[in-house]
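Pasting the structures in now, so scroll down.
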Structure P
Amino acid sequence: MLYIMRHGKTDWNNLHKIQGKTDIPLNEEGRQMARDAAVEYRDVHFDVCYCSPMIRARETAELLLAGRDVPIIFDERLVEMGFGSYEGIENSFSIPDCPINKFFFHPEEFTESVGGSETIDELMARTGEFLREVVEPDLAAGKDVLIVGHGAMNSSIVCQFKKRPRSEFWAEGIPNCKLQKLL
C-alpha cells in the first residue's frame with residue numbers, strides 16, 4: 001500500500017502565507033493534529049516512512065509514528081516546491097495578477113520560473129525520480145509505504161501516481177494530517 005500525508009498546520013498556514021521551502025515549524029494546533037492522527041491511524045500498518053526533511057513534515061512524522069517501530073527516512077526530493085521570492089506573501093489570491101497564482105489556478109501552464117520559483121516540470125521531475133527509484137521498488141517488494149510531505153509536493157506524487165493530467169494537479173485536495181491511500 002502507498003499512503004501520503006501532509007504536515008500539520010503552521011502559523012503560516014493560518015495566515016495564508018506561501019511557505020514553499022521556507023522552513024516553518026508546526027504550531028501547537030499542528031502538533032495536536034499530528035498527535036490526533038497518531039491515534040486515528042494507529043492500526044494502519046507502515047513498513048517505512050519517507051519524509052521531507054523540512055521541520056513541519058519531520059515533526060508531523062515523528063509525532064504520528066511515536067512509539068511505533070517504523071523507520072523515518074528523510075529525502076531532499078520530498079521538500080516542498082520552491083516559490084522563490086513569493087514565499088512569505090500573505091493571501092496571494094487577493095493580489096491582482098500575482099504571477100505565482102497561475103500555479104494554483106492553471107498548474108499545467110506554470111512552465112516558467114517566476115521570482116526564482118521552481119516550475120511544475122522541476123517539481124514533477126524530482127518527485128517522479130523518487131517514485132521510480134524508491135517507492136516503486138518498495139511497493140514491488142510488498143511494503144506498506146507512507147510519505148509525509150507538503151501540499152504541492154504531495155499533489156505532484158498523486159498526479160503522477162494516478163496518471164492525471166497536470167490540469168488536475170490539485171484535484172485530490174491535500175488536507176493537513178489526513179492519511180490518503182493511493183494504492
Structure Q
Amino acid sequence: MSGAALAIMAWIFLGLELGLKDALAMGHSHVAPSFMFCLVTFIAMFTSHPRPTWCAMGLGLLMDLTFRIPLRDGMGVGLIPGPHALAYVLAVQLITALRGLVIKRNPLTVGFLSFMGAIVAQIVMVGILSIRMMWGDAIFALEAAPSRELLARLASAAYTGVLGCVVSLVLFPLAPWLGLQVQSRRR
C-alpha cells in the first residue's frame with residue numbers, strides 16, 4: 001500500500017467528513033454518515049493484517065483531533081485524543097475477521113462491512129464517553145442520555161453503510177493507485 005496515496009486519500013476523506021457531514025445529516029438530528037470510516041473499511045478489506053490496524057489507529061487519531069465534543073454548561077467544545085482511534089481499531093478487527101467470508105469485489109460488501117464496523121465503533125464511542133461521565137468528568141457531556149445517543153449513532157452507522165456502497169464505486173477504480181490488490185487470483 002502506498003503511504004503517499006493513503007495520505008492524499010485521508011486528506012480528501014477528512015475534507016469530505018468535515019465539509020459534507022452536516023449537509024448530509026437527516027433533519028436536525030445528528031444522524032450523519034462517516035466518510036472516513038468508509039475509507040477505513042476499504043483499507044481493512046484489502047490489506048494484510050498489521051496494516052489495517054495501524055491505518056485505523058492513525059485515521060482515528062486524525063478524527064479525534066477534528067471531532068469536537070460539547071462541554072457542559074455551554075462552555076464551548078473540547079477534544080479527547082483516543083476514542084475514535086480505539087473505536088476504529090476494534091471495528092477493523094471485526095472487518096478483518098469477516099472479510100474472508102464475503103465477496104470482496106462487490107460494492108454491497110463494502111456497505112455491509114461499513115455498517116457492521118460502524119456499529120462496533122459507535123458502541124465503543126458512546127461507551128467511552130459514558131464511562132468518562134460516570135467517573136465524574138465534569139467537563140464533557142453527551143448531547144443526550146447514553147441510550148438515546150447510542151440510538152442516534154446506530155442510525156448513523158446504517159447511514160454509513162449506505163454511503164459505503166456509494167463510495168466503493170469510486171474507491172474500487174482507485175484501488176490500484178492506492179496499491180491495493182482488489183482482484184482475486186484465479187485457481
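Any read-out appearing in this document is the output of simple, stated calculations on the displayed coordinates, not a laboratory observation. What you see is a predicted model; the values in this text were computed from it and never measured. Cβ atoms are built from the backbone, for glycine too; each structure is taken alone.
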Open item on the list: Once distance in nm of label points 7 Å out along Cα→Cβ at positions 2 and 26 is calculated for all of P, Q, which comes out largest?
Closed with: Q
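A value of -23000 was computed for helix-only ellipticity at 222 nm (-39500 (n - 2.57) for each DSSP H run of 4 or more, over all residues; to 500); which of P, Q is the source structure?
For helix-only ellipticity at 222 nm (-39500 (n - 2.57) for each DSSP H run of 4 or more, over all residues; to 500), the value -23000 is produced by structure Q.
Of structures P, Q, which gives 36 when relative contact order in percent (Cα under 8 Å, 6 or more apart) is computed from the coordinates? Mind dumping the intermediate values first?
Working: P: 36; Q: 28.
Structure P accounts for this read-out.
Using Cα Rg over 2.2 N^0.38 Å, for residues 18-121 alone for the comparison, can you identify which of P, Q gives the largest number? Don't skip to the end; give the middle numbers.
Details: P: 1.28; Q: 1.15.
When Cα Rg over 2.2 N^0.38 Å, for residues 18-121 alone is computed for each of P, Q, structure P gives the biggest number.
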